[in-house]
Structure I
Amino acid sequence: MPDIVDTLWFARKGSGLRYPKAAASRLTQKGVLIRLKQGLYLRSGLEHDAYALGSAANRMYGPSYVSFVWALRFYGLIPENVPHITSATFKKGRSKRFDTPAGSFFFHDVPPAAYPLSLTFLGDEKRRFLVASPEKALCDELYLTSQVRALKEIPALLFEEMRIDEEQFFSLDRELLCFLAPVYKNTTLHTLIRFLEKEKSDRSCSTVV
């Protein structure tokens with residue numbers, strides 16, 4: 001049985017399953033499956049499996065990709081465990097939330113122009129999900145934050161409020177960040193670019209000295 005199954009899987013499976021919804025319901029009652037939403041199920045025992053949860057998020061509401069704070073934790077940019085799976089959508093008009101026995105799944109819009117950029121599939125053929133790059137996940141998360149205009153507020157936002165690991169942050173691809181950030185047309189991300197430019201200039205000056 002796959003990690004993620006739907007009622008169509010039962011119908012395709014055959015074996016005399018004339019009523020796939022009833023078959024899925026029986027397996028849910030027996031604890032074999034966990035119901036995520038109508039017609040979509042997660043195999044029991046995978047409630048803490050990142051690849052299974054990422055795949056479930058992709059199929060739960062779409063088009064979407066895993067991003068924001070959950071992706072930042074997945075990449076090791078923040079130390080705290082994130083109890084819910086966060087994903088990006090576009091042109092939905094409002095955020096969406098699904099509460100399930102496997103956890104809560106959140107979906108938030110990002111600008112349509114930013115949506116398709118810097119995405120990748122992680123995992124193998126059987127267990128993979130679409131996720132933002134670390135740089136894209138950071139841009140998505142900052143897009144949702146309150147507007148920051150002052151350069152001096154960026155370090156506090158990144159390293160204190162968001163708890164991003166400073167060493168990990170400065171190991172990110174700066175060119176990719178500077179390419180992605182303007183696409184959002186967002187004040188905080190514009191300030192982030194200025195911060196990165198200043199940091200680059202300061203480091204260059206210190207090297208020369």
Structure II
Amino acid sequence: MIHELTNPITKTLITRLRDNRTKALVFRHTIKEITKQLIYEALKESSTVEQNIDTWQGKKSFNTLDEENIMVVTILRAGLPMLESAMELLPNITAGFLAMKRDETTHKSVLYYDRVPDCKDKVVLLVDPMLATGGSLNDALDVIKSKEPTKIISLNIICAPEGLKNVEQNHSDIDIFVAQIDEKLNDDMFIIPGLGDAGDRAYNTIEE
């Protein structure tokens with residue numbers, strides 16, 4: 001199921017990302033802020049466990065997320081700010097990494113690095129800022145599903161309708177939380193209006 005954020009704060013942050021004047025540091029920070037909003041929505045129905053902690057009144061028990069049963073997996077490199085945001089918010093979760101490269105001729109993704117720890121019976125948050133054709137996300141979901149997690153939730157900043165449709169057709173059991181669904185893909189399979197290459201803009205590797 002697809003869930004799009006409608007908060008005007010989210011839309012304001014998306015506009016900041018689209019602005020070419022936004023520097024890399026602010027770009028990464030903005031991605032982190034949007035990621036937190038996505039996580040709030042994605043986990044708001046999650047069950048909690050009781051945790052005993054030391055308080056100013058002594059030992060007390062309170063409800064909390066079971067962070068040890070949550071893993072965040074990023075598709076390198078553009079997803080790194082999203083992973084960092086998740087781990088700032090929930091510091092006891094585990095991290096995993098996948099690396100894929102897009103073939104600019106076929107527009108298909110090629111997996112060349114898999115460092116996802118054991119996630120059997122865990123909830124996996126799969127983070128990637130851009131969902132264009134859906135090819136990378138489909139491949140990443142195939143890899144993670146083979147590791148038998150309890151649930152996979154995809155968190156994305158900007159998506160193309162074509163990519164969302166592709167993922168839904170291949171992985172109808174996955175919940176996708178997206179900050180913004182854009183208009184379309186162009187002939188080069190880039191999201192329109194989009195924001196350019198998120199990885200390049202986040203890390204100042206844009207070719208002039």
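Taken together, the values in this text are just the output of simple stated rules run on the coordinates, not laboratory data. On a predicted model such as this, the values are computed, not experimentally measured, just so you know. Cβ atoms are built from the backbone, for glycine too; each structure is taken alone.
Quick look at the numbers
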quantity	calculated
If mean count of other Cβ atoms within 10 Å over residues 49-56 is computed and equals 9.2, the structure in I, II	II
For 3.0 (distance in nm of label points 7 Å out along Cα→Cβ at positions 113 and 129, calculated) the corresponding structure among I, II	I
Answer label among I, II for the case where relative contact order in percent (Cα under 8 Å, 6 or more apart), calculated from the coordinates, equals 23	II
Read-out log10 I(q)/I(0) by the Debye sum over Cα atoms at q = 0.14, 0.15, 0.19, 0.22 Å⁻¹, for residues 57-136 alone, computed value -0.44, -0.50, -0.82, -1.09, structure in I, II	I
Structure (I, II) behind the derived value 4.5 of distance in nm of label points 7 Å out along Cα→Cβ at positions 25 and 169	II
At a computed 1.07 (Rg/Rh (Cα atoms, Kirkwood Rh)), which of I, II	I
